[in-house]
Every structure is written in structure tokens, then in C-alpha cells.
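Following are the structures in question.
What follows draws every value from the coordinates through simple rules; no lab data is involved. Everything quoted here is computed from the prediction, not taken from an experiment. Cβ atoms are built from the backbone, for glycine too; each structure is taken alone.
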Structure I
Amino acid sequence: MKAMILAAGLGTRMRPLTLKTPKPLLKVADRALIEYHIERLVRAGIKEIVINHAWLGSQIEEYLGDGSKYGVSIYYSAESEPLETAGGIRKALSLLAAGGEKQFLLVNGDVFTNYPFETLLSESDDSHIVLVPNPQHNPNGDFGLQQGRANSEDEIGYTFSGISRLSIEMFEGIALDEKAPLAPLLREQMAEGKVSGELFEGFWADIGTPERLDEINRLVLGNQINGL
């Protein structure tokens, strides 16, 4: 199974840090954010990673190269402007499906977590999303969870972590280079009973502001996050 790291955001909330540096290359403990994902995906057994990019994307390609220094093959999907999550996946679909793959692991480049990626590598007929307890900036959550099935109807909701295992087929109906969000597609799949889910209560953070980046840096330097 391949993995895709979403790295095409403009990083507007992180300015001025992202005016000259793409968000995935911002540093935590002298390592780029995206390197933490790559290294943990490799440890989980991933051999091929697709990375989409837009804002200052050439810097990402130059920094990471072909992935050989991490023990993985990295392929890039360049977007002239961000296509949102589902649109970006659609543009990269030929890379993700090469070799006859039916599913792929997806992780947002701007989250920081010790989630064990290897638990997503067993294919099933369902897509699978990882939910987390609601942070302060998303108090109402995104999706519900009942007996291992994700839904969009529960009053008690959890936040989508940006980590999932998704089917290639989900994205085939999107036009190439069309801007499209992921949430509506997930809701359609949930209505058909095709999305399983889990609640992860380990470490997870959305690095959406310079202040959150500083906090993650403090925690990592203090060895307060296990499993990195």
C-alpha cells in the first residue's frame, strides 16, 4: 500500500513563517515537519509515498529528493494552485493506483502525531478514518462514531485527525484539476455504510499557528511525546 502526504496548503495561518518556507519544511527540533511523517511511515512498512505540493513546492522536492535517504521512493504531484484535499488526491490518483492498488494511506502534512500508521495497512472493503477528541479550535467535531462505524449524524462528534485509509474508487468521479473537499465524499460513503472508524487518544495536534508549532517544539525537545 502506498501513502500520500498532503502538503499543498498555502500556510496562511503560519505567516510570516511560511512566506519563504513551505509549511511542511518548518522545523521541529531541527527536523522538518514532513520528515516525522516520512520516517514513521517507513518504519510502518510503507515503501512508496506520494506528496502533493503547491506553494513553494520546488523547495519540498529539493529538500526530500527521491526519498532514497529515508529508505522510501517519493513521487510528487505538483499543483499550480491548491485543489483542496479530494481534488489533490484526484490529481495524484494515477500515482496512487500504479501497480493495481485499491486503497492508500492518507495523512495531512500539518498534523503532528504518534499514531501507529501500521494499523492502517491491512486492506478491507471499507475506508477507515481516525478520529480524535475535539481540540479547542474544533469543539463540535466533524463526525460521529458508533460501534466502529463512522457517521455524520451523531450529536456527539469527534474531530477528523487527517489520517485515514481510503479507496482509489472514491475519487474517480472527480474531474482532473477540479477543486474538491474531502468531507462531502466521506459523508456519501458513510451514508452507504462504507466507512469504519476509530477514536485515537494518543498524541495528536493540528499545527495551525506559530504558537502551536512552538508548543510542539517544546514537547519534542523535552522528550514528552512517545513513539516519534
Structure II
Amino acid sequence: MNILVVGAGGAIGRAVTDAFCQRYSSAVVYAVSRRAYTGAKPKQVVPVQLDTGNEQAIHDWLSACKAEGTAFTHVVCTTGVLHDSNVVPEKRLEDVSASAMQHYFTVNTLVPALWVKLLVNHLVQGPSSLTVLSARVGSISDNQLGGWYGYRTSKAALNMFVKTAAVEYARRAKHTSLICYHPGTVDSALSKPFQRNVKPEKLFTPAYTASQLLQIIEHSNPTESPYFIDWAGKSISW
């Protein structure tokens, strides 16, 4: 079994990589990240340093994998941004800027969309899965609080991309479940500035949300794809 984790250098990415290694001791786990992989490196982990947003680089690497006979059973793309040196979540309309919106969409929508696009011919013919990290705030029908314009809209766009791709995957990769996964509030750099009002029991470790994801993956059914689902296995309205 070959497994692919994109964005393996982040807190959730490392945890997902570790979880796959523990769950499937005979699997080969490809840990793809922009910088050199710094997580645990059991023998089954293959670190891959790659620009995760460079379409040509992704294409070339996947082509090399295919030439070696490597197809993937499970893929998890963990890339995403809520705040960094370029953006902070907007509180009001006046905070919205074109450059910030572009950054949110590049990282949260375009990067995972490229992987969904390019992986369609690189998955096994049997039961398989492709998961992207989404967020409950990306739900259009469940938006009661407003704010966070760039993050919300980029995740909503990602959800729509996956929902649309699922129509084509049903024809071209019919054994694959597409999953938009809301990991909850995870104790990581992404959520650090926003943990103040989170109840302790709702602040999850990366290991916990990774473990929950694997359970969801194992119980997924391609005939019910695509999923928009949270860490507890509960469906979220699109």
C-alpha cells in the first residue's frame, strides 16, 4: 500500500503521517513538503521535498511515481493558511484586500485543487480516498457569525471544487472517496492566536484529529462521495 501526505511538514501533516505509519505497518508513506521533512522517519516514510503549489513539479513527480508502478491508496492534503506574515482574518469589510484574498485562495483552494486534478490517474483501482482539509466556517449555509472573509470563501471554494470533481471522479476513479475534512480546532501554529475562547475539551492534539481522520477514511464509501465531515464523523452542510 502506498500513501501520500501533502503538506507533511505541518503539525497535522506530521500527525497524519505518523498515524498512517502506526495503522498500516507495511505501507509506504510519501511525506511531501516544501521544506525538508522534520517529522519522525520510520523506515516506511519516504520524505519528498517539493513545491506543493507548482503544477509542473507535481506533474513530473507523479509521472515518475507512475513510471515506477506506484499508485496511491490514500491521499491527504493538509495544506492551508489562516494567518501568516501576509494575512490575518478580517473582522469587517474594510479589512478585505485583494492581495490577502489572493493569498488565501492560492494556499487554501488552488494548491489542494491542483492535487485533486493531477491525482485522478494515480490512484489504485480498488477502494481509495483523497482527503483535503476544509473547515466548518467554509459552509455557506452554516455561516451565522460573518467575518474571516478570505478564509471562509477560500474554503467554500475548495468545497465546491471537490464537490464538482466528485462528479468526474465517479466516472474516472469510481473507487475513490473524496473527503473535505474539518479537523476541529487543533493545537497548532494555525490556531494559536485564536485558542483563547476555545474550551479545553475542544482543543485537539494533532494526533487526535489525525486518528479521527483515519477512522473516517476507513469507513468511507465511494458511492456516498463527496463527504464534508468533521472529526466526530458528523456531516456538515455544504
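Calculated for structures I, II, FRET efficiency 1/(1 + (r/R0)^6) of positions 88 and 120 (r between Cβ atoms, R0 = 35 Å, to 0.05) is largest in I.
Looking at relative contact order in percent (Cα under 8 Å, 6 or more apart), point out which structure of I, II has the largest value. When relative contact order in percent (Cα under 8 Å, 6 or more apart) is calculated for I, II, structure I comes out on top. Taking distance in nm of label points 7 Å out along Cα→Cβ at positions 96 and 128 as the criterion, the top structure among I, II is II, with the largest value.
If Cα extents along the principal axes in Å is calculated from each of I, II, which structure is the one that comes out at 44, 37, 31? Corresponding structure: I. Comparing Kirkwood radius over Cα pairs in Å, for residues 72-151 alone across structures I, II, the highest figure comes from I. In terms of distance in nm of label points 7 Å out along Cα→Cβ at positions 80 and 184, the structure with the greatest value among I, II is I.
From which structure (I, II) was helix-only ellipticity at 222 nm (-39500 (n - 2.57) for each DSSP H run of 4 or more, over all residues; to 500) calculated, if the value obtained is -10500? So the calculation was done on II.
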